[in-house]
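Nothing in this text is a laboratory measurement; each read-out follows from the coordinates by a stated rule. This one's a predicted model, so the numbers in the text were calculated from it and none came from an experiment. Cβ atoms are built from the backbone, for glycine too; each structure is taken alone.
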Structure I
């Protein structure tokens, strides 16, 4: 896509972090932006702030883990605008605690993470892509993955990494299927970075669904950004963060260039991916992966 002015963008997880930054960036390009989020108060605040900055922004409370809710979101957007040109399936959570091991990780945490991180993406695709195809307009679907899992897994966060690996695969299959259908819609997978992004993704417990309660009260909560900083400093490693605005800026650039892999330069992703690919080709053990700076 080259021209965004007057087009319609839908961003899930839009009340804060990367979603908010994407909405703000699209608004500056003259797009009509719909932000969807499960947190009404935060969503209302974000919409008011972006409108104050001059953006044509609306908010719709949506739980992406529920197919009916995402279909309702699509109904509202199409009733208001008649089209969607950019869909960002961005909502995501982190559930891993600092000692998370696969063999004793709670089933409810796996279920919750898959509902949001994986099914949330699938629900967005199923609710919007058929209508986008029927509209016949040029468009783009962006699914937010992570270098952690989407490119290589960090062993300290098995649940999160597994869900993000699924998002990368879903998006790559979607890319091929859209090409096979000769569609005007493109698919891209977003890897926020190149460093840990300054968001509150691991503070997801505030929105934990009542039907999936915490099964292990002795577990430590997922690490905050400050926790990760301290771990890095104790290990003698440099700690850098990426701001959500920077992610939004290079995402827009990637959409203008019709790139599938929205992967920023810098950080350790390149060397980690190369080491992993070499281990596959050499049939050797996966390389040890520490914290990605």
Structure II
């Protein structure tokens, strides 16, 4: 039986990627539509014909330290209130399955350089800022709607990367293209390539799975190794050196960006297992795919 899926959050990076993934490879299983939810017109769209709603609309955590009270209210309005409103409409109109795209950010920021932060089963969310809290409050509101006729899946991916992605990954690309030296810091990060995430979402849709999920690549990422691999994709070789490391901790106290790059934040691999393998790209292959033809 072919399922009909509605993606709420038109033209988002993840939403568009999932749309293309499903249409290119699984058109015989799933029919997918997109819906813009930036104005109130979405409220007049009939959800009743859909088997699932995948909600990806949201505001990303860009320069949140400088946000004023109006910006904070906007985050709450979009990331929390809108998400709950879409889920409420889906339930009211008898959609049996709702998937919410949350984030690893509900567990707070990266641990400082040199300190380990690996999230395991049973660890409670602990947002470090209003962005993380806006996602967590949406999770709580949406999960409260679940019953035997309305299944809810919460997805908390780590940093997502892939071709044309925005956010922190392109900053690493710029460093890889310019810097002759890069600190050889032995940190541990969870990441997920967009193809692995798309396949995971497909499996959740096909299984009509509910619960809270933490997908990631099969390999942890070390930032210096990632930057070296990106540089190699551009025909460059970066020297990874340790003599720069002592300067990073003082810099991290001045700039949170330093800790985002070199700090530690990962999921225990056991937390990310699923009944079916969704890791269609290895780490090395995924970096090559991301940087090819740029």
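Taking distance in nm of label points 7 Å out along Cα→Cβ at positions 24 and 80 as the criterion, the top structure among I, II is II, with the largest value. As an exercise: helix-only ellipticity at 222 nm (-39500 (n - 2.57) for each DSSP H run of 4 or more, over all residues; to 500), calculated from one structure in I, II, equals -10500. Which structure is it? Of the options listed, only II reproduces it.
Supply the structure label, taken from I, II, corresponding to percent of Cα pairs over 26 Å apart with the calculated value 42. This figure was derived from I. Of structures I, II, the largest value of distance in nm of label points 7 Å out along Cα→Cβ at positions 176 and 192 belongs to I.
Computing distance in nm of label points 7 Å out along Cα→Cβ at positions 88 and 240 across structures I, II gives 2.2 for structure I. To test your reading of the models, identify which of I, II gives 0.55 for FRET efficiency 1/(1 + (r/R0)^6) of positions 16 and 144 (r between Cβ atoms, R0 = 30 Å, to 0.05) when calculated. Checking each candidate, the match is II. Tell me which of I, II gives 14.9 when you compute mean count of other Cβ atoms within 10 Å over residues 168-175. Corresponding structure: II.
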